[in-house]
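J.: Multiple structures follow.
What follows draws every value from the coordinates through simple rules; no lab data is involved. None of the values given here were measured: they were computed from a predicted structure. Cβ atoms are built from the backbone, for glycine too; each structure is taken alone.
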Structure 1
Amino acid sequence: MVKIIDCESPESTANSLSGLFGCSISDLAHQLADVNVERIYEEDNPDCPPDEFLFRRLVSAFGPPEKPEDTCWFHLTRTFSGNRFSEGILPLGMALDAIWETILRTFEQTEHFPRLQSMKSDGVEDYLYRLKVPNPFHWGPYAMLVRESAFHAHKIGNHDYLGLPEIIEDICNAYLHKFDLSIHTDVATALVPCIVKFITKSEDNFHGIGPAVYYYYKCIRKEPFSWNANTCYDAKGRSIPPESILKIEYLPEIHNEQMQPIARK
């Protein structure tokens, strides 16, 4: 049986952890359900973060987990409907032309089209855009360990990737600054929130187990999601090949508090 970390749901997380620790799901839940982490940190202030604290508890109960062979990740984006990611998930440097094509197609036959064309050719006056585009360090692609983190961006201090991908928001911000018109909502309306699940060979023997444990702990105790219950993946400028993609999930519209209203003139 393949040892895997799959945090698509509480159930898949429980199955993953029970397989890694060699215990039943009921025994796993029993070890976590009665622990009040918040109280422990108020009274004793352990010398490690909560995910590590709970990981150590399971190691004490069941012994060290087996090394996961594979890890599932969730790439969060907003894209055109029907995108099948036939080339895989591309890093920013390889995806930028397609991103611009999507934005320009959105504004064909509008006053925005020639302005956006000029921005594409002449340069985007936005600090973050200029930081990311030339530097492969910022190209990703990025993904989340826990699918549910997609719906708690503001709570855990993440960018809301389902609202608008960062580079698209950078372009929209530059357009707003230059022309005093917001196109954020127009672009978001033309695109669809999407979660792409893919799998990688586990590069770090135990990276992800602690956050998975803490996520499952939060689930069984019905406590609010928190940033410790997740970790991120950075492909470091390498593509995610199409054969690694397990699922492409288009979502119903999600309210994005960061999105700016259209400024009409």
Structure 2
Amino acid sequence: MKLADCDRTRIMGIINLTPDSFYKDSRMGSTDAVMAQIKLMIDNGADAIDIGACSTRPGFTAIPAEEEIKRLEAVLPAIRAEYPDLPISIDTFVPQVAEHCLKEWHVDIINDISGGSQEMYRIAAMYGATYILTYNEGIKEDVASEMVEFFRLKISELHNVGLKKVIADPGFGFSKTLEQNYQALNCIDALHRMGYETLVGVSRKSMIYKVLHCTPQEALNGTTVLHTLAVQQKASWLRVHDVKEAVEVVKIMETINNI
């Protein structure tokens, strides 16, 4: 399995090594549980996995970099041994953690919800990693224009400092109202037409369960609806808890588009 450009929407399965992820069913308590979940995700059609060792849910408390690395060290050697070609994304905003994972386990992607720092940009560029750039700033007036301008300027800046592989993430759930999250979802097509790869991470988030008045555990159907809209807008990646259902969305939308 290779990390490469392709026309279809790809699926990134979420692996949480945290005890406090907002979606409790995604929390992995042991290496065996992680390996079993990764096997299931691959069997169900995942193109990559995204591993997080520090929760970024609303109100999260950051942990020391050493603890984040320790959690990752418990699983990454086993994953690399079993799946040497599996594209791996590390969900971290700490440059020290990113560099350790790139150097020791040759991970492919750094998924940085912070919007990054010059140090993080330098590290990702030095190792030739793909960098997921998250828009986590507050919206002042117009979601579409502010988001498009942010990515236009920032991705150009990153290319100029040698970071060539950048994926634009609208940052659903970060510094946005409920309405702004849905407005951001409508920006995916505009970003696609500008030539940017995009990642949509809405799986079981509050923008779904607050509308449906349910829990994250009950938000799969709503997630599938938003995944369908994202694929319709040519999203490059879906970051998901439920791989099988997301793959089915992509297959059905491909069938519709090919008729």
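J.: Matching task: 1.0 is the computed value of distance in nm of label points 7 Å out along Cα→Cβ at positions 68 and 100. Pick the structure from 1, 2.
T.: Details: 1: 3.8; 2: 1.0.
Of the structures listed, the value fits 2.
J.: Name the one structure among 1, 2 that mean count of other Cβ atoms within 10 Å over residues 124-131 of 15.9 was derived from.
T.: Details: 1: 15.9; 2: 19.0.
Structure of origin is 1.
J.: Continuing with the same structure: Match the computed value 31 of relative contact order in percent (Cα under 8 Å, 6 or more apart) to one of the structures 1, 2, and report its label. Kindly include the intermediate steps, with their values, before the conclusion.
T.: On the way: 1: 31; 2: 20.
Source structure: 1.
J.: Taking FRET efficiency 1/(1 + (r/R0)^6) of positions 36 and 172 (r between Cβ atoms, R0 = 35 Å, to 0.05) for each of 1, 2, which is largest? Don't skip to the answer; put the middle values down first.
T.: Working: 1: 0.20; 2: 0.80.
Greatest value across 1, 2: structure 2.
J.: Also: If log10 I(q)/I(0) by the Debye sum over Cα atoms at q = 0.18, 0.22 Å⁻¹, for residues 140-243 alone is calculated from each of 1, 2, which structure is the one that comes out at -0.85, -1.17?
T.: 2
J.: Still on this structure, I have one more. Have a look at 1, 2 and say which one yields 10 for percent of Cα pairs over 34 Å apart, as calculated. Can you show the working numbers first?
T.: Working: 1: 27; 2: 10.
Answer for the origin of the read-out: 2.
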